1. Out of P, Q, R, choose the structure whose coordinates give helix-only ellipticity at 222 nm (-39500 (n - 2.57) for each DSSP H run of 4 or more, over all residues; to 500) equal to -25000 when calculated.
2. Tell me which of P, Q, R gives 16 when you compute relative contact order in percent (Cα under 8 Å, 6 or more apart).
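Any read-out appearing in this document is the output of simple, stated calculations on the displayed coordinates, not a laboratory observation. If you're wondering where the values come from, they're calculated on a predicted model, not measured in any experiment.
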Structure P
Amino acid sequence: MPRIIAGSRKSLILEGPKGQNVRPTYDRTKENLFNIISARYPIEESYVLDVFSGTGSIGLECLSRGAKQAVFIDKDISLTKRNIVKCGFSDSARTIQSDWQSALRILKKENKKFTHIFLDPPYNTGLYERIIENSDLYDIMGNNSVVIAELSEKDIVLENPAKLVLTDKRRYGICVFAFYIKGNYEDLDMSGKF
């Protein structure tokens with residue numbers, strides 16, 4: 001079962017998926033991911049977007065660690081909604097039940113900007129490539145934003161997608177995390193290893 005691993009809701013067990021439609025990020029993998037994020041892309045007071053949210057585990061982890069607001073996108077948002085209530089984050093969370101393209105257009109039209117954007121599309125579907133090169137994604141990034149994509153080890157990590165720069169990639173078991181920033185971003189230490 002997924003759980004919150006740190007922050008104000010540490011050790012809270014989240015409601016997990018029934019069946020194979022949701023693939024939660026394992027605790028150990030999530031812990032490694034958030035060690036990188038904490039060191040290089042601080043979560044406190046951040047604005048988080050969790051695309052393909054599933055259980056909501058990643059966005060809720062961010063809220064537990066001090067994020068100001070999180071927006072969750074999924075075609076079936078019911079599990080995320082239940083976990084938002086369970087964590088007591090209804091005031092700082094918003095859900096959008098939609099496909100990713102429509103949701104990004106909505107957020108762009110609202111002129112929303114996010115500091116941390118998490119992408120966790122179904123593995124080996126080609127969605128990652130379509131999302132990472134979508135101009136609406138770039139338009140909802142603030143000046144100090146990072147996009148973190150969770151991929152299968154079989155996926156090819158795009159080195160030079162349109163308007164974004166790959167700064168790091170890390171493999172944990174069967175998944176790979178790829179970190180992207182805007183091309184003009186200069187404030188953070190980007191000395192990660194490939």
Structure Q
Amino acid sequence: MFANAGIFFKVTFLEAGLGVLALGVGLAVGRNPLAGIRLHAADVGLGVLAALPPLLALASMRRSRLPAIRRLIESARDMVREFLSPLTWPRVLLIAAAAGFGEELLFRGLLQPLLTLQFGVAPALIATSVVFGLLHFLSKAYVVFAFVFSLYLGAVYLVTGNILVPMLAHGIYDAAALWSSAVKGPAAPRLPAE
């Protein structure tokens with residue numbers, strides 16, 4: 001049915017698997033990354049609001065004329081179209097939910113708190129963001145973007161004390177970025193009318 005269904009499922013399971021990895025490592029070191037999740041309506045609202053700044057940054061980047069930003073946007077769009085096509089709303093939501101949950105559980109639920117205990121808040125936030133950025137290597141520009149995005153999500157977690165907030169912000173951002181990469185950009189050339 002889908003030409004790239006195998007890749008879609010691998011990406012989804014990889015993202016969700018990061019959450020399972022966080023749970024396993026957390027169990028081994030005595031730190032439950034799920035302990036930082038509180039399900040309150042206000043925190044859900046904060047998660048939605050926290051998605052707005054990165055979404056505005058994405059919209060600004062899509063309008064940018066800077067060559068490095070244009071290359072970043074185009075390479076991300078090409079990757080999404082090549083590996084995840086056809087990208088339907090259910091697929092977008094599944095990947096975004098898996099990434100928001102898995103990555104945030106690993107980075108904000110486990111790594112950042114463990115590093116905070118060892119080195120303090122600021123070094124932990126920076127180190128977590130460096131690792132996050134490097135693990136998102138699509139290009140140098142994307143590493144920088146992922147680093148800044150991680151700094152933001154880490155700060156959101158520090159301010160709210162609830163990992164659900166950056167999880168939602170991350171998932172909403174990823175859904176919008178995936179969908180806009182799948183449907184925006186140069187239109188396919190039209191065939192002349194016969």
Structure R
Amino acid sequence: MLKIGVTGGIGSGKTTVCKEFEKLGIPVFYADGVAKTILNKPKVAEKLKIIFGEDIIKDNIVDRKAIASIIFSDESKKEKLNSIIHPEVANEYEIWLNQHIDFPYTIKEAAILFETGTYKQLDKIILVIADKATRVERIIKRDNTTEKEVLARMENQWSDEEKIPLADFIITNEGNSSLENQIQGIHNQILSLL
């Protein structure tokens with residue numbers, strides 16, 4: 001079984017791309033979604049309280065926005081957060097992989113595969129790209145946020161120019177290109193590797 005990564009900047013449409021692969025019968029591990037649920041595991045929440053303070057817990061749930069506002073301005077706290085969350089996500093991924101061993105390939109979707117070096121543990125990487133204006137518009141609609149906040153979040157990720165040389169496949173997702181055709185083509189290329 002090949003392990004394929006899907007990554008891309010915020011608002012590029014990684015989830016949309018992954019849903020298309022699911023229609024082709026390919027299982028997808030949504031690392032970012034798993035990371036969000038891990039935040040509320042009791043042992044993780046306790047560690048986070050120690051690092052970020054009691055104020056990050058609201059109604060017994062970790063306030064992700066509060067953590068985000070802290071880590072965007074404090075690199076050392078961001079590293080501490082990652083040192084807690086990433087091993088937990090990696091463990092969940094290994095369990096998930098063992099449950100999907102009979103598929104020709106699986107997909108791991110994550111926003112920061114390149115930034116964390118995780119891409120080196122995968123066989124091939126699909127990079128989803130879209131122009132900045134499209135991405136900003138999508139995130140403002142999705143997260144009910146401001147352009148300033150979206151641009152600040154983008155600053156914390158590598159640019160497409162940094163990611164493209166490391167990617168094996170590139171999908172352009174700007175609404176005017178045929179997403180299904182691009183995905184089918186990549187799907188066929190991956191199957192031909194087996």
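1. It traces back to Q.
2. Values: P: 16; Q: 35; R: 38.
Checking each candidate, the match is P.
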